[in-house]
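**Student:** Alright, structures below, take your time with them.
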Structure 1
Amino acid sequence: MNLKFYKLINYLSVKTSLLLFKQRLPLGYVLFNYLYKKIIVNNISFNDEISDFHKSGFVKLKLNLKNEINFYKDKFFFKDEEKDVTKRNKFYLNDTDQKNFLNQLEEKLKPTISTLERYFNCDVFISDIVPFRIYHVEGSDNLKKEFYANNFHQDGYLMIYNKIFINMMDVNEDDGPLQLVPLNNKKEFFKSFKYKNRDDYDPFGNQNLIYKNSGSIGDCCLFSSPQVIHKAGIPKNYRDLIQIILMTIPKKYSYQLNIDNYKNVFSGNEKNIMKLAKPYNMLNLIKLFIIFIKEKRNKSKKNIQALN
């Protein structure tokens, strides 16, 4: 009964957000994100990338990992018992390669993460790495039958949850690139696509409102999946990519992400991420916001002390 009641409340909350704020998130998440951007975010432009990320909700990073991808491309493998999957297959690495690959990613992403920490006024961690391949599927134009997040949606998390997509191959229009709606196009998108929900909209709206993440092998796209309306494109054959989840959380709470061991980062960390980025009641939401307020104050004090 409690679960059914929660689902009903969540359903009504999301419906209200769609109607009033053009966001497919619970009302509490919409309020949290609004206040976080108004009170906690440091929106001073550190560089063009963060400025674009703040304005549009995504940015193509001035970073390419082609060398790293090419070095590991022959080391990635599918598990035999998963080879019959026809929609999405996860790539795996052996333990040693996992550890080395994570170290290389952390090193290459260090400047980006450091800048994001100043932007969010909080620590940022790589909490999950998922390399995978998506395949062409028939019937993908049927909005009622979604295969792998290929309908326009927002991820049901707070804005402390962000993603980086890394191309594991050259991606053009035929490869079904990730599709993103810039934040400043959102209202026009809702109108043009007659958007009511992820399974109820006109797919033939104004395509000029959509950014398609095509590009070269190793290209990196940072985006706020809880804020940006997006979907997976359908490739004519297949598309290989790496999804990195970045979590914004004070360092003393990072143990909850279970990232102390590199194996946990590659094993699918969704349950631990949900504990922090997907609170299930208003009290937990308020407590979490207070934690970020305190973290901002602590960082401000440290910055003042450093100047003195």
Structure 2
Amino acid sequence: MPTAELRKEGPPQSLKQRLAALLPLSLLRHIIYRRRTSRWGNFRRPSLYSEKMQWRIINDRRPMIGMTGDKLASADLAMQRCREAGAPLVRARVLVSDDNPAQLVAALKKLEGDGNLPAAWVLKPNHSSRRVLITRGAPDWDLILESARRWLLPDDMVGVSWMWAYEKAERKIIAEELITDPSGVLIEWSVYIFNGKAFIYNVTQRRGEEIIDTWRSPAWSDLGRMRRRARNVLTLDGKPEYLPVVTACAEAIGAGWDHVRIDLYWADGKVWFGETTAYPMEGTGFASQELDKELGDLWKLHES
């Protein structure tokens, strides 16, 4: 097992991307949409799921949207909502958070010197997505410092893709204990909430670089391939007994939302908080226009 595992992330922004980010947001999102779907979308009167997501990115500035881009703030809110609902959610222990990479590393080194640094932990930005450094065993401090510095620079979440929730988030780096399961099998649950209720479960496992998954309904029927970029299929032995607990946590966090994705983990017999995602796949990652329409019909867009 490597000492450090840096999850794949996009390359630095090109000059073309930086220039594109200067365009008016509506025009920018139309161009992105066209490139990803090979068609133009109707963002004024959206009906497809993908169109409604672009409307949200362009127009929706509710505080609840802004909260989702901030990992620490959204975790605090998720824990509060689940406590109030009596849903047994837990979260990973935060070791350090700081907006100064050198101070962050110094604090982590002190934890190591005091014998309080876990054997496995995660480094990630509070204000971005798809960026994770997993450390097991002796830390590579140079890599940790370089990653923290790079992640504080502008990225595509507030650059070419410009999603408001990430701009609102406090820019800092988080180190937290790695969520693990005694079996070595960590299961991620992405729960798609519509009007406060769970309608779709995307259940995922990572096997090294490979990601395998399955898409299920609340009745546990197989929904088939839903993602445009197909993955190998995850096989589970029947409906998990703990599905009601996952659902209770997801619906407690997603209460009051017209649509949101709640990312959770099942590990060590507990449901762990992952993220609250306001912009799943930026709306353009589903497999077909027919599915896009079905999901759009489920989403009663909040427009006030």
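**Student:** Name the one structure among 1, 2 that distance in nm of label points 7 Å out along Cα→Cβ at positions 101 and 269 of 1.5 was derived from.
**Tutor:** 1
**Student:** On to the next question. Thinking of 1, 2, which structure, once helix-only ellipticity at 222 nm (-39500 (n - 2.57) for each DSSP H run of 4 or more, over all residues; to 500) is computed, gives back -10000?
**Tutor:** 2
**Student:** Can you say which of 1, 2 returns 19.4 when mean count of other Cβ atoms within 10 Å over residues 21-28 is computed?
**Tutor:** Going through each structure in turn, the value belongs to 1.
**Student:** Assign the value 57, 47, 44, calculated as Cα extents along the principal axes in Å, to the correct structure from 1, 2.
**Tutor:** The value was obtained from structure 1.
**Student:** Just checking, which of 1, 2 has the largest value of distance in nm of label points 7 Å out along Cα→Cβ at positions 173 and 237?
**Tutor:** Once distance in nm of label points 7 Å out along Cα→Cβ at positions 173 and 237 is tallied for 1, 2, the winner is 2.
**Student:** Just checking, which of 1, 2 has the largest value of distance in nm of label points 7 Å out along Cα→Cβ at positions 141 and 205?
**Tutor:** Looking at the calculated values, the largest one is 2.
Values in this text are rule-based calculations from the coordinates and carry no lab data. Everything numeric here is computed off the predicted structure, so don't read it as measured data. Cβ atoms are built from the backbone, for glycine too; each structure is taken alone.
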